[in-house]
Structure I
Amino acid sequence: MSSEIAIATRSLSKAYRIYRHPADRLKQFFAKDKRQYYQEFHALTDINITIKKGEVIGIIGRNGAGKSTLLQLICGTLQATGGTLVINGRIAALLELGAGFNLEFTGRENIFLAAAIQGIPEQKTHSQLDGIIAFSGIAPFIDQPVRTYSSGMYVRLAFSVAISVDPDILVIDEALSVGDAEFSRKSFDRIMALKDAGKTILFCSHSLYQIEALCTQAIWLDQGRIIKQGGSSDVIVAYNQSLAEKNHNSGGAWQPQSEPTTPTRFSNISCCVNGQAQQRLKLHSQQDDLEITLSFDSDPTKPGPSVAVVITDYNDKNITSAGTANENRSIARKENGSGVVSVIFPRLSILKGNYWVHCYLMCDRGIHFYEHAAMVAELEVRQSGLELGVVSLPHAWSNS
């Protein structure tokens, strides 16, 4: 394998034997291959990927698509049923945080236990111990049994140990929202530092925004097979189209997924058409102005947040968006960390239909979410004429 390749798989597969009755396992043992007492469930089938060193790869798909199974195979916590898997480099995995902790051990003892499981020499763990404890923020309780920890303290310690390794390859399975807002931001900054250092990162998430913002490439899995892989934007567009088609065919309504509230949060959101604020807004395409005003609270000692507004149709298909981070606009705040920012869509050019407005409060880089305010307003857009499509683009006719 080329020295530039970090991970390569060829026809990788993982199947599980599903037995209807416990006794069938014993029957299968004696029957050998003469008779089959089980059904096979194929979690992954014919997976072929090549990941170069320094690439950041996003893995997307619905629940049960095989995302976590693929990551566990790469990390070595599962054995493949078929195919080949080649890894070139040291792996650090953020999968099930805290797996392997002994609840009767103290936090300090569990640091050494977890480090040993990851293959870190005891001498190196001693040299990193103060940094791990400081990063976790639970120094006053580090010599208490882990069973006395709150769930937040437990996760903070587990993440601090996992991220203390200097890996060549970092595998992340939905681990960017651990702990409270302050610790979540510290964790995110640490992961971004690894990205900036040229480490190879595999990132599995249901947040398509984070996938597109963090990743250069993406892999879409469905029912254990690769549906599409390539540039993250192209893969996400195809994935969203598939979700929209399935929702339309099933008649199901899109369900919002709100992020947990944090100290950095929206205090008020107002959507207005021509100066009138309502939750259900009627407006005329290319004539009426849409103004969205976002008020927020934040920690004044931390970098200022960014905001974004996304307009979607009823199938959660993105129609348009605007974000301060994407447009390199900083937001002024008061001394207490509060702020107000407005965005105006003059003579909104979206054509007739019904749409939702969603608002996001994020870190200054526009990647980590503090709060997602879903469906804050409904837009009922009318239009004059018979123009087709979703949006009216500026254009000019000429006749020579």
Structure II
Amino acid sequence: MKKILFILVFILTTCCLYANESTGYLDTVIAKINDLFKDLNILPQTVEVDQKSFNVEYTFDHELSNYIVNLVRKFKPTSSAIVVVDNETGNVLTAVGYDKKHDRIDYELPFSSSHPAASLAKIVTSAALLEQEVIDLETPLIFRGKTTTLRPYQLTETIYKSKKRRFRNRYQSFMQAFASSNNAIFGKAALKNLTGDLLQSMADRLGFNDNIMEDLTISDSEFGLADSPIKVAQYASGYNNSNTISPVHAATISSIIANNGLLKNPRVIKRIYSENIELIIPPLGEAQVFNSDVAENMKQLMEATIVTGTGRRSFFGMKSNLLERLDIGGKSGTFSGGVPYGKHDWFVAYAKPKNDSLGKGISIAVMNINSKRKIRSSKMVRNIIEHYFRDLPEKPEKESESSSWPSNLLNTKS
């Protein structure tokens, strides 16, 4: 009995010592990876610690990354950043940046948060409005003027009887407003139903104002406190340069919706090991951002963007009938500013097989910064989805008989 007890104590002591040693090495290795990434814009394959050489395996899908590198060199935007995240695991499958001026791949750009969030902020606002239950998808809303501007007269409730187009009252449902990215409607809806605190609270839960990554130390995406009525409208619609986001965070927000409101912190490090030590990487961090009802409504909003909204032209006529076999939702955003400076064109999307047995799919963020030539980010997202799901099995005949889109999306006019 004493021998058995001694053996158990020895095993437990050895395991504790190994765990402590593993944790110490893990922290040091990750710190060195971050230093090299920050200083030299590289992710090293090996790291030396205390005369031990540790191999580092990353989560990247090299075939997909090579395809995306060729894609950006084909379209040649002034600058570009593309991130693809696995919805199931949170693994970053690719993170590619491109600098046309020097014709080089920039691996830091996908992780930098110096880019205006633009209309991606409408995801924050929509989730807050739906959670407060002050609005539903079919709520009719009045607006005047252009959908792309946010002028003081567009935020008033005064009804003008005028023949001038900019004063004429028009209507859109909340779903149509999201799909067409209507700044005026989102500004007014936030002024009437939300506060700066409610907006920032939802933004924080979606990963703003914090390091979204599990293993890389990157700058936070920023969503400030709107402390005046005009700021509430601007922040809610994305019509400002103050709130910023990184491409990796943008892809993660899309994955939250695909995962029914569950945030899975993205990571790039898959495995760290030496000749005789396997470092234990902690489980992926998770948090429930909003409930399944809000998530389901958010999916319908993002799917409307693909079917009738700002993404409809890019996704029309998609290859291999993928629209019939995938659930695809997206959100566009455009605003000038940021670093690098220029007109930032965003498109974030998720794509997941309708057949759950085929996995949870991917989420994508494409950000192009264009000077003269217009490169549609939504078109590049479509190309990535077509490539990634090129071998997706056909749906069974019984499933294909049903409509691939909810009737309220098919009947929506933008």
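Throughout, read-outs are computed from the coordinates displayed, never taken from laboratory work. These figures come from a predicted structure and were not determined experimentally. Cβ atoms are built from the backbone, for glycine too; each structure is taken alone.
One of I, II was used to calculate helix-only ellipticity at 222 nm (-39500 (n - 2.57) for each DSSP H run of 4 or more, over all residues; to 500), giving -7500; which? Intermediate results must be reported in sequence, preceding the final value.
Values: I: -7500; II: -11500.
Derived from the structure labelled I.
Can you rank I, II by volume of the Cα convex hull per residue in Å³ and just name the one with the largest value?
Numbers: I: 227; II: 181.
Top value of volume of the Cα convex hull per residue in Å³, among I, II, belongs to structure I.
Please state which of the structures I, II yields 0.65 when FRET efficiency 1/(1 + (r/R0)^6) of positions 125 and 325 (r between Cβ atoms, R0 = 35 Å, to 0.05) is computed from it.
II
Can you spot which of I, II the value 197 was calculated from, given it is volume of the Cα convex hull per residue in Å³, for residues 53-196 alone?
II
Figure out for me which of the structures I, II the number 2.6 belongs to, where distance in nm of label points 7 Å out along Cα→Cβ at positions 205 and 301 was derived from the coordinates.
I
Taking distance in nm of label points 7 Å out along Cα→Cβ at positions 189 and 365 as the quantity of interest, name the structure among I, II where it is greatest.
II
When mean projected area of the Cα convex hull in nm², for residues 229-340 alone is compared over structures I, II, which one is greatest?
II
Looking at distance in nm of label points 7 Å out along Cα→Cβ at positions 93 and 333, point out which structure of I, II has the largest value.
Comparing I, II, the top value of distance in nm of label points 7 Å out along Cα→Cβ at positions 93 and 333 belongs to I.
Compute relative contact order in percent (Cα under 8 Å, 6 or more apart) for each of I, II and report the one that scores greatest. Each step should come with its number before you reach the end.
Details: I: 14; II: 20.
Going through I, II one by one, relative contact order in percent (Cα under 8 Å, 6 or more apart) is largest in II.
Going by distance in nm of label points 7 Å out along Cα→Cβ at positions 45 and 277, which of structures I, II comes out largest?
Once distance in nm of label points 7 Å out along Cα→Cβ at positions 45 and 277 is worked out for each structure, I has the highest.
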